[in-house]
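Quick heads-up: structures coming right below.
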Structure P
């Protein structure tokens, strides 16, 4: 067993370690609009749920080096207080990957990827029509962890509406085989969620 001290490691190498060990990570495919209504769509693999009463999800937008350290998604949420989390199934993996490119703010990633914007019910950002599960969210809080390159801002959002393909549902349970979600591993590696096993929690 090798013990590593983060204080002695470059941030880029800490990043490699963390994305290699914290796996698989679900992907939040986040749609937003800016103050002028320009659409944005970007994937984030630092993503999870953090409350079900009320329903709250969170994702982390990392800080980049260069002249535009903050991602358009974060700036848009700060400006409007709204976003949609779309779940990524294997069927739209390639389109999701196209949206991970760093492009100018005026580029509409819906057009870039060929994905279809679908009007939301309560928020301005559109949903991704091809996504089997979408969550309309209102900003609850942004927690700035670090403004240094490699740092990030944790975005928490209250889920106002769930949109779920009917075929996925059995009551309030979602069939994982029909959802066919993907996860993120280290580097350019992704994982499917087809290989599953059950363990009952001890009573």
Structure Q
């Protein structure tokens, strides 16, 4: 995975009035934090930030943040948005070690066709749309495919059943369902009439 470069300014004032001024100038206030780093208030260009995280990796993009001459390897961890305009109001940059695992959310994509479920007039019920995984920043997948071809009526696929790429480990409860089945309209009608 390639890193994206982003410039940041460290000379921003703290407080609501200076922050509003920054946003009016097209800048996003933020903070750089992490192990061994004193929290550092920064500001980044809104357009450059959107470009940095609009690639295939999205918010899991590894960013080389140049904060007035000091370089940090970071990931955008928490983004606050304006409630009405849906613009980014604040961003937290976490300093990461490229050689150590980080825990991130990765989107889940269902693939295949659950023929048995479909023929029984049941429906596939996707219960999770993202999966929490731990991996080195260069091994974070853009998404995880979940094959539902062998799903049966009443069956489910749990976090522990999801096949992950090498170097990627599911974080959290492995017993949580990702995909389940439920009776479709025709199956519910047949059951009610019986």
Structure R
């Protein structure tokens, strides 16, 4: 187990960027459509069962949730997209806070865009790719629920996503992932280490 991620703990959750922790050090944000497996991926990466709250009800994450890895490093669970049972006004408020966070947060060192491998590259996913690339952020397209596809189908989807990422330009990495089978954890942790400067600090 990776001790940095295993020791992750809940820091705070906020509805507005002004309430966020001090904008210092480094953090990596996770964003994705509702029910794409974002919270499950965070839990698997941190070897914890209930660090990030999971739910079968889409849109459970309605705040920016910060998890502390150490004094200088954090993971951030951003609001899911495609929220159920909320008004259009609330949706727009959440989207506005999401946009402000991605555009203004100085300590943001990388963006993980979580996509269900069976339904990748929806309009929202492409919007997130565009936002991240415009800011010059390194991006990881995390293709979750890889256990739901055959190896051949998963490889074909991975190639499709990689091809579109290359066409967009910028630094975009792709990784198949399964929280259920705990597949893909080590390469994703290695990517986070690089973005968060873990090796440099060792």
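Read-outs: derived from the displayed coordinates by stated rules, not from any lab. It should be emphasised that the depicted structure is a prediction, and the values quoted were computed from it without experimental measurement. Cβ atoms are built from the backbone, for glycine too; each structure is taken alone.
Tell me which of P, Q, R gives 1, 7, 14, 19, 21, 16, 11, 6, 3, 1, 0 when you compute P(r) over Cα pairs in 5 Å bins from 0, in percent.
P
Among P, Q, R, considering only mean count of other Cβ atoms within 10 Å over residues 34-41, which has the greatest calculated value?
By mean count of other Cβ atoms within 10 Å over residues 34-41, the leading structure of P, Q, R is R.
Hey, distance in nm of label points 7 Å out along Cα→Cβ at positions 26 and 138 derived from one of P, Q, R reads 0.7; which structure?
Going through each structure in turn, the value belongs to R.
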